[in-house]
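A.B. asks: The structures considered in this document are given below.
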Structure I
Amino acid sequence: MPAVASEVLQQVKEIELRTRGLVSTLFAGEYRSVFRGQGMEFAEVRAYEPGDDFRAIDWNVSARLASPYVKTFTEERELTVMLVVDQSGSTRFGEPRTKASLGVEVAAVLALAAARHNDRVGALLFADEIERVVPPRKGRRHALRVIRDLIAFEPRGRRTDLASALTYATRLLHHHSIVAVISDFLAADWEKPLRRLASRHEVVAVTVDDPREREVPDAGWLELADAENGRRVLVDTGSRAVRERLALLARQRLEERRRLLAAAGVDQVALATDRDYALPLRRAFAARARRVRR
């Protein structure tokens, strides 16, 4: 086995051990309730009863039998979890870990949680194009394969085409699924594709950011490089006015992202490279479970 493969397998083992406690407690007995519409399959048609939801009426059967009938459904026993993971140039930034490595570990937690509950899990990795797709399957072995592919992945491109990744996921998933979009959302024109995806599936946006994107330190003149297009610019970070302007632009970007996610009906789990992700992940899913139960 090549040396690189051995290193990757070791990293897979380390992630599995490091995240074991979080995986076992992430959904803490309410895994199914976290995602309300995780998938329904048709059971039968029966006569309408007072209190039934009128939206469930089967109008064809009702017209044929001259009496109202409703469709009944049962909850699918298995879920499909699709991980849409951004590996573009902008995610290669961060301290003490990059946004990309943070995203990979969160994806690993979700993959292992799905496997623990005998659900299917798959992954879609992208940068300026979709570079790898792992079709959803069941089992711990498959979940570990997803994690292995996430760790070993080296994108060919550096730019971000989030819109195409979301559109591809919409076409790929034929049944109601859970989609975790793990990205910094530093991309253009992703709003409409996200709304289309969320109209068919349960979508959670896991946003990954680095604090230095929000607040530039006072370090004098710095040459900053765009991680995706290579463009460089000199910035006087010693100027308080410059730092305040950059901070304002960062706040506006984050607020606009938050607004667009909410408008699409998508829950946001906000993570940062300088903080442990376990607590915000637990809190976000616990809050979602409470809301769904209402």
Structure II
Amino acid sequence: METDFFTVEALPTGVAHLRLNRPERMNTMTPAFFPALRDVVATLNAEGATRVLVLSSAGRHFSAGMALEVFAGAGDLAAMLDTANARARLAFQDSLRQLMRCFDVVEQARFPVIAAVQGACVGGALDLAAACDLRVASADAFFAVQEIHIGMAADLGVLQRLPKIVPPGVAREMAFTGERLGAERALAAGLVNAVLPDAEAALAHAMKLAEAIAAKSPLAVAGSKLAINYAIDHPTAEALEQMTLLQSAIFDIEEMGRAIVAWKAKSAGEFAPLAPVKPVQAAPAAAAQSLKP
């Protein structure tokens, strides 16, 4: 699959690879990027065959975030950014929520998402990377909350997710100063899981991680992600209560048997993919017509 912004390849291992593909524009994001990303991740999630998603990019930089010309837009875009009066501000809030949800799907997907970062990962790109489960970086990678340089607070999730990934003091420093966090400091702070010599090595490491995860029970991996995501935002007692309900839903003794056999044999297990998520059907035309005043 190919869009104006990225390509998507599904590998036989159950790993899907989404590659940002606008290197001539430093893989910057325009408003159309967000629903395109949302829709492809939602589709992979609904189909059930993807066990891990790897995000990478072509060119020197992972992404320079939102294209600056977006903030000087006209037409529909200018209307979206309008905060001149109460009604406009209310509409602005809803538009912003829709953009936020485009990265929420990454965090909420049933499969883990791994970002392989080289060069710049700034602005909206850091919002995206922060929504991923794991991040690996090349030695030349750097991360920045770029929005502070243009007089705005970052608003697509990084200020909410970053303090749960790195020490709050590091998150505050990044948010208040916009200074770059280099790869080695990002590793020390826990923002990335590994630093590799270059972009090719970073992608290879991400793929190796993805293949190791894809070899495990997708049911157990999805359950683990649900439990961790819930525990991050809830007290331990509540998270344990959620775990009792979650485990009762996903406990599968036959799946465990297959996993144990594979573990002892030091081989990939043979597990069924997750079940597809059936779409909600649209109302019949006649029923929809009856709702009209």
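Values in this text are rule-based calculations from the coordinates and carry no lab data. Since the structure is predicted, the reported quantities are computational estimates derived from the model, not experimental observations. Cβ atoms are built from the backbone, for glycine too; each structure is taken alone.
A.B. asks: In terms of FRET efficiency 1/(1 + (r/R0)^6) of positions 60 and 156 (r between Cβ atoms, R0 = 25 Å, to 0.05), which of structures I, II is highest?
C.D. replies: Structure II gives the largest value of FRET efficiency 1/(1 + (r/R0)^6) of positions 60 and 156 (r between Cβ atoms, R0 = 25 Å, to 0.05) among I, II.
A.B. asks: Something else about it: So distance in nm of label points 7 Å out along Cα→Cβ at positions 52 and 236, computed for just one structure, reads 3.0; which one of I, II is that?
C.D. replies: It was calculated from structure II.
A.B. asks: One of I, II was used to compute distance in nm of label points 7 Å out along Cα→Cβ at positions 44 and 244, and the answer was 7.1. Which one was it?
C.D. replies: It was calculated from structure I.
A.B. asks: Computing mean count of other Cβ atoms within 10 Å over residues 84-91 gives 10.5 for which of I, II?
C.D. replies: The read-out comes from structure II.
A.B. asks: The value 79, 50, 32 for Cα extents along the principal axes in Å was derived from one model only; which of I, II is it?
C.D. replies: I
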